[in-house]
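What follows is calculated from the coordinates using simple rules that are stated; it is not laboratory data. The structure presented is a predicted model; accordingly, all values stated were derived computationally and were not measured. Cβ atoms are built from the backbone, for glycine too; each structure is taken alone.
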Structure I
């Protein structure tokens with residue numbers, strides 16, 4: 001248990017019946033907030049007063065397994081109870097389990113949890129469903145709306161909005177999918193000389209997939225070992241497991257260039273390859289105007305397969321998301337094209353071989369290289385926004401108490417300390433503060449990324465996905481067959497595209513949604529769609545043009 005929780009539990013109970021509770025909390029926590037001591041005192045005093053009608057209640061919330069959420073469950077839930085008298089049972093479980101739980105509560109209209117922290121990837125369902133209470137509605141209830149909330153300070157607000165800009169969720173944590181590499185190895189004079197001699201251009205941050213492939217090949221086969229240890233030029237994962245779905249649904253196709261131009265998601269074809277017209281999904285397969293089984297998607301999945309089998313550690317294909325995430329910290333991976341910044345907190349320990357004697361990272365993060373079908377104006381990658389979600393099936397008092405807890409764990413008093421634990425920022429004010437900017441060297445490019453306008457090109461799944469819980473499973477169940485069953489890439493994609501169309505049709509006939517129903521296009525010969533501008537895109541002659549790289553310093557300068 002956290003040392004703070006142990007100490008605070010020893011304080012006599014009579015202290016917590018007085019305003020001294022706020023001083024006790026602020027003496028132990030939240031010293032790094034962007035607020036002054038007086039401002040923190042006022043904010044906590046508001047929570048204490050607003051929660052008084054719900055004192056003595058117990059609420060249940062659930063979130064996925066991230067350091068940020070463990071900090072909430074083990075520290076902030078206790079602090080909130082001490083401050084307000086509301087007991088919070090904050091459960092932490094796998095992301096797939098969270099999605100299944102909220103899906104069950106929506107389907108059966110029976111209260112299981114009083115609030116969920118779910119990915120904004122579900123916004124397509126939430127904005128179509130009568131089961132979800134939009135945060136915009138909760139914000140009209142002034143007696144439970146913090147006057148200090150500053151909703152425009154939340155970086156993820158564009159990702160949790162439905163049609164007309166209505167806010168459906170309250171952002172709680174964010175992390176992006178970026179390129180990760182060993183900065184020290186890339187600047188090794190011998191490696192640089194050998195790489196240029198073989199490929200004819202400089203070893204640097206890859207700008208396209210050809211350069212990424214060349215670098216992966218170079219470190220895996222040309223370098224091979226460093227200090228007697230086997231090294232690899234690529235890291236990934238491929239186990240038949242729900243987390244494999246995130247590997248693809250989290251914008252792998254957009255990085256290749258499968259969809260259309262448009263932010264936060266391509267229009268009319270998004271990064272899942274789904275075409276949408278007038279807010280209605282009309283098909284994922286190429287014969288219905290989608291791009292899920294088009295030439296660009298085939299290119300994307302072929303690259304995934306080849307790189308995993310040829311340049312990653314052999315055991316990677318049997319790893320899940322969680323198992324693979326910490327492998328680069330062991331010191332034998334040169335680069336990773338698909339790396340979640342949620343793992344940043346696990347990569348900064350001074351005890352690791354990937355940090356120097358001062359505890360600073362020997363690695364850096366940069367924009368992921370883009371594929372041959374990508375063009376300017378498209379999204380460049382995925383950004384996860386875990387956000388608070390509230391359902392109508394929850395009793396009103398429970399929902400109000402949970403809404404207060406959600407505002408507390410995302411309040412300006414709290415978020416700086418929470419950021420330092422999980423490195424999943426949610427507020428502009430924290431990222432842009434002198435305190436964080438002065439420490440940016442500790443985080444290998446994370447702060448530069450979130451301080452830049454470039455971050456807007458990394459977005460979650462969008463509103464074209466009418467029911468994420470039903471549709472997300474199709475990714476791992478179909479695409480795992482490429483690695484484990486020898487199914488050809490084109491056949492796996494054709495199967496998945498047909499299943500995605502059938503799922504859209506089934507969702508249209510369900511009782512979960514009430515607006516923007518899927519309405520499938522009639523099937524047409526694929527040439528009809530390939531001759532039209534945009535996605536789906538015809539196969540290009542040269543999918544592997546000359547590799548291009550740039551110095552890391554130039555990348556950072558462009559972010560700034």
Structure II
């Protein structure tokens with residue numbers, strides 16, 4: 001029998017301003033954000049207080065002639081980042097989040113390409129601003145989030161700007177409205193300067209992602225925010241979703257503080273990427289092994305599985321020690337960016353924490369599909385949003401082909417790139433560049449990226465991600481990338497695995513190869529690995545911890 005999807009009731013809203021106004025009217029005194037100040041003390045901000053900041057900042061920006069402008073932000077995660085974000089989404093302007101980790105010249109290029117008239121920046125970017133200010137002639141104001149005083153007519157203080165806004169009439173800012181189907185947020189995809197594409201998202205796109213996303217996956221009263229805010233996964237699926245659900249979002253300023261903040265803030269849910277979920281899993285298993293508790297954990301899992309079959313759930317009690325490392329309240333880890341290894345999902349479920357996998361892409365604002373804790377399918381990335389259609393283009397004999405989606409979350413196109421837009425948007429269908437298939441239950445399975453497919457000289461197509469997932473199950477292998485081996489004619493004839501092993505032990509390549517081949521033994525011969533290279537250091541990664549292939 002096909003699974004029946006659960007659709008949750010969600011209050012409708014048509015604009016970001018309306019969403020925040022509803023939150024203030026209905027839950028204005030509730031805590032919206034908690035963050036640490038420079039002295040390490042917790043600061044709590046209510047929904048009403050947060051909205052006042054956006055009103056003051058919006059009035060100040062409007063007085064500078066920026067009410068309808070493109071405004072960029074180049075800074076790390078912070079409460080101020082969120083204030084700028086919501087202020088701009090409520091305006092008639094366009095918000096442009098820029099990755100602060102980009103090289104200096106790339107940041108400058110994207111500011112110019114986005115036609116931004118103002119740029120918010122943090123203390124870490126002050127040198128970049130001063131050294132490149134003349135190279136960004138379109139920018140009227142650079143606004144220092146951490147500056148106490150104005151530095152010049154063009155380099156001004158966020159603090160002073162906010163103080164000015166408190167004295168201004170808010171009527172002009174509040175009257176600003178933009179077409180919900182026109183550009184509201186411009187998000188640049190990762191890549192080199194020449195390769196980056198500006199994804200144009202409308203307010204309708206963003207509102208739809210929140211509204212329909214909450215219909216298929218819930219959040220609760222307290223979350224911990226850790227992923228980079230310039231990515232739509234965190235900016236939309238966590239920040240905006242939490243606002244509409246009236247959650248208290250605790251801000252983790254740095255990934256190195258996550259373990260500490262989990263214990264301190266005791267969240268009920270957290271959004272992560274698969275690489276981070278694997279780190280959590282590895283740390284738990286490493287501790288279990290060091291303490292000699294492997295048999296105890298296995299017995300506990302057997303007991304809780306048996307009890308759950310008769311409607312009794314004792315997972316939180318039996319695995320209390322593990323739960324305490326997450327603060328004691330964690331119920332749900334939402335994982336996006338890449339498929340989850342099934343055994344990791346199963347482990348977290350066994351100990352009483354739902355590890356929810358989904359699928360998204362910036363061009364879809366970014367959510368396409370998601371699992372829900374009401375039923376978990378670790379081999380799929382869940383059901384599509386109710387506002388979406390999907391299909392598989394040119395499926396092969398296994399039903400695998402390019403994933404295409406159509407609906408309210410699909411982007412307007414790429415900024416100033418009509419030719420590139422036309423390559424991926426055809427008759428309303430967005431060609432994602434990801435390959436996969438749809439199950440009989442209408443759930444999606446991802447097999448790999450179109451650009452990563454290996455085509456062997458025997459005509460066989462191989463999705464390296466499928467093989468990497470299996471190799472990743474070998475407990476001592478930390479990271480892996482599968483590539484092709486080429487003959488003298490440049491033809492791809494076989495596969496090799498490049499692995500990184502984080503261990504004090506020494507591993508011989510023939511031993512690693514033997515273990516990999518054993519793990520792949522049930523696959524067709526053409527999918528087997530014939531060579532292994534052990535690299536001395538981890539692979540380079542993006543800011544969302546994806547390996548750069």
Structure III
């Protein structure tokens with residue numbers, strides 16, 4: 001019989017986690033340098049060159065993108081679950097500080113303007129993410145500090161790719177390729193020379209303090225998040241719910257039609273923006289020389305347009321447009337950063353819904369009549385990090401009158417696919433509970449491939465929900481791959497632990513094979529590959545999904561919404 005549960009881990013990673021949590025029991029701050037040696041010894045797939053004297057540029061970029069830009073001034077990071085935590089420990093109301101954000105990680109953080117940064121955390125997954133990220137940054141920062149001490153100051157203070165000879169000389173001093181140095185230059189967005197000066201003149205010595213880490217405090221933070229949502233939309237307790245964990249743009253774009261209604265304005269922006277890649281892509285779509293989706297392209301351009309001064313005015317217009325169609329947004333306050341959205345199905349306008357899921361778009365279309373009779377809502381949350389998924393779904397289920405379906409979509413690392421592929425698992429091993437969950441995934445490849453242009457859909461896959469992105473190495477990758485696990489992510493296992501408790505009269509078990517085949521509602525899990533860790537160095541720090549990632553994101557979102565519409569039509573008819 002095939003063994004279902006993969007052999008867990010390496011001793012080095014277990015030691016790393018024990019070291020982190022034993023240090024964090026301290027009532028005062030800890031020194032990140034205490035973790036450098038054990039961090040380097042785990043041979044992390046995201047940080048394979050940590051022990052080497054030359055920089056690991058991918059790990060450095062990955063860390064920088066997941067920390068706010070103020071990190072170059074910060075000496076101490078404080079982690080807490082609620083506003084009260086910080087006040088009780090003498091830091092005052094940290095929300096009066098300047099709110100700061102990372103480019104590639106959602107976490108509410110506040111900077112005091114000096115050397116302190118405070119961050120809200122939603123579960124132990126935030127600790128498993130923040131601590132290795134800070135440690136990786138400190139290791140790579142101090143490598144650059146050593147190398148820059150032998151580098152002429154004029155060289156790094158004037159370095160620019162426009163002067164290729166000097167840029168190549170700097171790359172040689174820093175023991176990295178010109179391409180890697182160019183990637184560093186691009187992410188610093190005009191501050192490259194200033195930040196090189198910081199690397200050269202200061203050694204990193206981060207301190208970290210965890211104010212509290214009890215399960216009860218995480219529950220309190222989740223309760224604060226729910227109370228805010230409930231106060232803004234009280235009927236959430238009495239309406240049947242389709243729960244979706246995705247992002248804040250795809251479902252709203254598909255169901256509102258706002259971006260598609262602004263096609264002329266977006267085309268003008270494309271022509272005037274000076275972004276040649278956008279203009280070329282639009283010309284190719286018009287001439288049908290590429291298979292790119294017209295709708296996906298405008299969703300992508302809308303986000304870029306709204307980030308410009310002339311496009312900002314559309315943000316408020318979009319909110320009003322969406323609310324008129326029963327789409328409401330609720331940013332989180334006084335707790336972790338997870339925006340919630342509510343879609344009132346009875347208020348949707350069939351004429352503006354993305355035509356790829358609309359059976360027809362004429363007034364009085366009988367195929368959309370069920371929407372007017374529907375009492376159901378879609379509750380969509382911006383996908384949380386790791387174990388926070390368990391807390392959030394449990395809290396929603398405690399208060400919902402009826403759960404009609406649970407749909408989870410998000411990024412994952414693929415061991416057998418390429419970036420942009422879609423992965424559909426029906427087996428999930430969860431490192432938190434050590435359970436292997438077997439379930440009927442409501443989606444198959446045909447449900448998504450209908451909407452996918454560039455990638456491949458891989459169904460009947462096996463997924464592993466891991467503790468953290470840095471907490472994987474070649475040993476673990478080899479073990480899980482040998483056992484047939486090809487999908488590595490962080491939320492599916494915690495969500496399935498919550499699903500178990502939705503239809504069983506007890507808490508989820510530990511270290512068991514758990515059969516969820518008889519769950520009395522829809523369960524669908526879809527991942528799009530953003531990382532291929534079997535290709536060394538090509539981690540998430542090595543690039544972004546960009547426009548091609550939009551293809552898989554919207555392919556998955558369309559499949560989820562079509563499924564919800566089918567179920568709701570059947571429910572109303574019955």
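When FRET efficiency 1/(1 + (r/R0)^6) of positions 140 and 396 (r between Cβ atoms, R0 = 35 Å, to 0.05) is calculated for each of structures I, II, III, structure I gives the greatest result. Source structure of the calculated read-out (relative contact order in percent (Cα under 8 Å, 6 or more apart), 26) within I, II, III: I. Looking at Rg/Rh (Cα atoms, Kirkwood Rh), for residues 60-211 alone over structures I, II, III, structure I comes out largest. For the structures shown (I, II, III), distance in nm of label points 7 Å out along Cα→Cβ at positions 284 and 316 is largest in III. Taking FRET efficiency 1/(1 + (r/R0)^6) of positions 116 and 476 (r between Cβ atoms, R0 = 30 Å, to 0.05) as the criterion, the top-ranked structure out of I, II, III is I, with the highest value.
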